[in-house]
Each structure stands twice: as C-alpha cells, then as structure tokens.
Structure I
Amino acid sequence: MNKNIQIGQINTLEIDRITDHGLFLLSEEGEDVLLPNAYVTDEMKIGELIKVFIYTDSEDRLIATTLRPKAMLDEFGYMEVVDVAPFGAFVDWGLPKDLFVPKALQRIPLKVGMKFLFRVCLDKETNRLVGAHKFKNYIRDDVEELEVNQQVDIIIREKTPLGFKVIVNNLYEAMIFHNEIFEDIWIGQKKRAYVKKIRSDKKLDISLQPIGKKNADTAAGRVEKVLRENGGRLEFNYKSSPEDVKKRFNLSKKNYKRALTTLIDEKIITLDEGGICLNH
C-alpha cells in the first residue's frame, strides 16, 4: 500500500468509501483520490486494496484509473498526435484524457497523425503530466553502472542507415546495427536486449542476443536449427535467392551468407553440390 499518492505511477490504495461519482481510495497517510464509476466493478469492496494509475483530470485534479497508459512517469512510449493547438499538441497515450505536449518540448512542430517516441514527464509548476518530444535533457551519459552483456529493457526509437536507435532502461540512447538484427523489429517496440559494447565516448551498442553465445536467435544458430528441423540437409547455398532465404530462415541474404561462413569455419556444416548439410 502506498504511503502517499504518487502521480504518474501505479499506486496500491485502499477502497475507503462509495459515492455517487465512484469510489474514494486512501493512501497510508490518508490522502484520497476518486476512482470514477467508469472503472468500478462489482468485485470491488470497501477495505480491499486495489492497483490504479494516478494522473489528473480536465480540471487538474488527481484521478485514478484501472487502465494502463502506454508509458508512465519517466518512461518512453510510442504515441500518435491526435490534436494540435497554438500552445501545444495532444497525443494518445491510452487514457481518456490525452497527454499534452507543450510547444517548448516539441523537437519539430507536431501535426495530427505523426507518431514518435515521447517521454512522460512531470511539470513541477502545474503538477501535471506532460509529454516531451524533445528529451535530450532527460538522457544520461553516466553509463558506469552498465556492463557488457547486462540485460536491459529497450524501446525502438527510429531507423537509420546504420541500424535502429533505441532507448535503454528509459535512461540512455544506444544503437543496434542492421547486420546484428535477425528478426523483424519496429518503431515503438519494447524488448529485452543486452549491452554489447560501452564505447570510450560513453555511447552504447546493443545486441538482441546474449554476447558470445550462439543460439537459435543468432543467424548461425538459426540456420543450424532449421537444418536440424529438416533432416540435416537443405538445397541451399551461397547463391540461393534472397526471397527463398527470407522465407526459409527469416534472414537477410547478407546475414545468411555470414551464417554459412561461420558454420563452415566451425565445421558444423558442409557445403556440396546438393546444398548444405550438418556434419553431426
């Protein structure tokens, strides 16, 4: 149970009383907040604990909901702009009241239909949650607490010629290079990943697979796995078409060829006129 009500977060509160407008919930310190009738169910009883998200209503009063937003305080979420005004824009973050993005926190002028990563922040002057499209000031470079092969949470930010930019643990910027991606990923996707390299300039390289471990999620591991599932032999070689490679292995032609070379060097497969086959 929360000692105090925390805006922008999931709170565990006690159901205190029933009113015409909904249930009032209490923290340990006696602060209360309304859970409107729209979220009240017959199973909710006075004295029970309930988990709710806290934000503000159209009149800037604290309000509770059993819904979960696309991102909570100090988190990033992929959101669509649904309205614009002279003073800012509004994005859909999964709650009835859209999240306000002030003009001062827009990296470019936002237009309806645009989709970007936004960070949920607290405006300390108004005590309202706002979205930040311009979030460089919230990104940290003190990467000393990270180490190679550490598991992290990422959200895919944008695609570049080199790969995909990502946000790590809602704190750091990093990159996943195209030649190390062996699955379909997309902007806004949240995944578990691993720190591959911490550069001298404090920039991070991220891998979707554990470092130094060949498994079915790597290109070589995937080719080996598909071979085993198909009797140890397939009519594939270095000249196989990109379309056939994609369909069979879900790999790009470049990653597939690199995988063949790795498996041949490790004497796991043999390449002959009939195709590729496992050595064991």
Structure II
Amino acid sequence: MKYPPNIARTATAKAMRLRSLCKVEPDAAVDPVDLALKIGIQVHFEPLRSLEGLYLAGQQRRIILGSDRPIGRRNFTCAHELGHDAHGHATKVDELRESARLYDPDEFAADRFAAALLMPKIAVLAAFARRKWDATKPTPNQLFVVSSELGVGYTTIAGYMGGTLNLFPKNFAAQLKRERPFALRANLIGRDLQQHLLVIDSGWRRKQVNMEVGDVALLSGAVDDPDGRLEFKTRLDRQTEFVAISPGNAKFATSGCSGHIRIAPKCYRGLADYRHLSESVLTRDFAA
C-alpha cells in the first residue's frame, strides 16, 4: 500500500528534530532508549514473546519493549514507539509479527520516523566513508559491520539503503538480504557462532557499546575491564575478542574512538535506567 509522501517527509523531519533536541550529531549513531529517557519517557523491558513494543500516551508516557527480541529489532521498535510519541498518537500496542506488517498510516509514520532516527542518510554514508567503503556497492560483511555500529538489523539496513535511501537497486538489496546471519558471523569471526556479534573496528565512532550477557565482540583496540565483566579469548589477527559474562560497565578504545561498554542481563526485566547496573550495585542500593 502506498501512502502520501508528506507522511514520510513529516516523519523524517520529526526524527531530525528529536536528534537535534537531544544534541546528537547528524552523522552519529543513537541509542533510542537513551533518547527516550532524555525526553522524559520511562522505558520498561519485559521478556514477553508476543510483544514487540507498547507506547502508553498521557501525562506519564511510557514505552514497554519485549526484551527477548534481537537487539537490532528492539532498537527499531523503541524508535518506532518514539515515532508514535512524536506524532502525538494515542496508546499503541505492537504485537510480534513474523510476516510483513499490515500498515495503517500511524504505523507507517512511526516506521519512517524510526528509520530516519536510526539510519539518517548522512550517518549511513559517514559510516561507510570512515572505512573507505563504497556505500553503493557494500559487501555483506561491510553492511554487517555498519549495521552493528548503527544498532540496527542487517536486513533492516539493507532494505532501507536500497528501498528508501536509493543507494543501490532494490534487486541488489534483495540479494544482500538473502545472506544468513549465522553465515555472516562465521565469516567475520572465523567460526560458527550462535551469539549476537559486534564488530568494533577503527571506523567505529559510537561512544557506547551496548551488549547483553552472552554477546561476543571483536575489537580493533584495547579494553579496560577492572571488574571482570568480560571474558577474553586469544586471537592472532590483532583483534581483541571478548564475551560479556556479567552486567556492568567497562571501557574501550580504538584508534578513532573511546567510550564505555555497557552490559545488560539477557532478557532483562525492569526499568531501562538500571539495565547496565551490576547485581552487586542493585543489591546494595535496594537493600539500603
């Protein structure tokens, strides 16, 4: 179904306005949960298999996210719910749909808002340019790395770059989307891997690395992990491979960026404000 182009234009403008309000650089990656908290929307995680997301309108606005969904999909859902808020929509429930979504205008507007918020064209092009890659002819591995930095799913960014940003033909996007996630992870890490994989290379500029317990990362740089939140594996290719083993925080540095590694429990349940706190901190604070 086609919708009037003004819906997409308005949604994109609202997404850019939110990025500006939160002082996000035009070419920077964003965490939609952090943005929601900045504008006073409470975010709650629940491991409900039937739930993608829920936006509660009113004086005490709230977003509820299904925490057992893949992180890229969860980020898009959170951005989608922010789109409902930006458009002044009423309370919305987005249930899990494995098939294509049947759009109504509100859902279409929220989806276009989410895509523009997470993947503005300038941010996509900058991510490729920093790595000296051609955004009009990306390889599957390159697209995976960029999707990792922007915090979106591989197939999501492939479809958006081909279908909306028009950086390459739709048939090439369809070809990219046929790549299976497990094959991409195996190509990048050199073995079969079931867990979520992040690739933090020299082109990475995101100040926060968001992980969950069990996630794996390849880092072209150094890590400061004084509290033992990570388990390291030896590699021979000048990369650091580590697995997140407990909630909490660590620090990382590459040749172009430094920042924090924030680790949440797998299938976390609770307020987003506390998702990266270690169990010892939570126990101490709530027992006091």
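The greatest value of relative contact order in percent (Cα under 8 Å, 6 or more apart) among structures I, II is that of II. Each of I, II could give helix-only ellipticity at 222 nm (-39500 (n - 2.57) for each DSSP H run of 4 or more, over all residues; to 500), but the derived value -3500 comes from I. Computed over structures I, II, Kirkwood radius over Cα pairs in Å reaches its largest value in I. Ranked by mean count of other Cβ atoms within 10 Å over residues 122-129, structures I, II are topped by II, which has the highest value. A value of 12.4, 40 for Rg and Dmax of the Cα atoms in Å, for residues 50-113 alone, calculated from one of I, II, originates in structure I.
The numbers here are math on the coordinates, done by the rules we state, and not lab data. Since we're looking at a predicted model, the values are computed, not measured. Cβ atoms are built from the backbone, for glycine too; each structure is taken alone.
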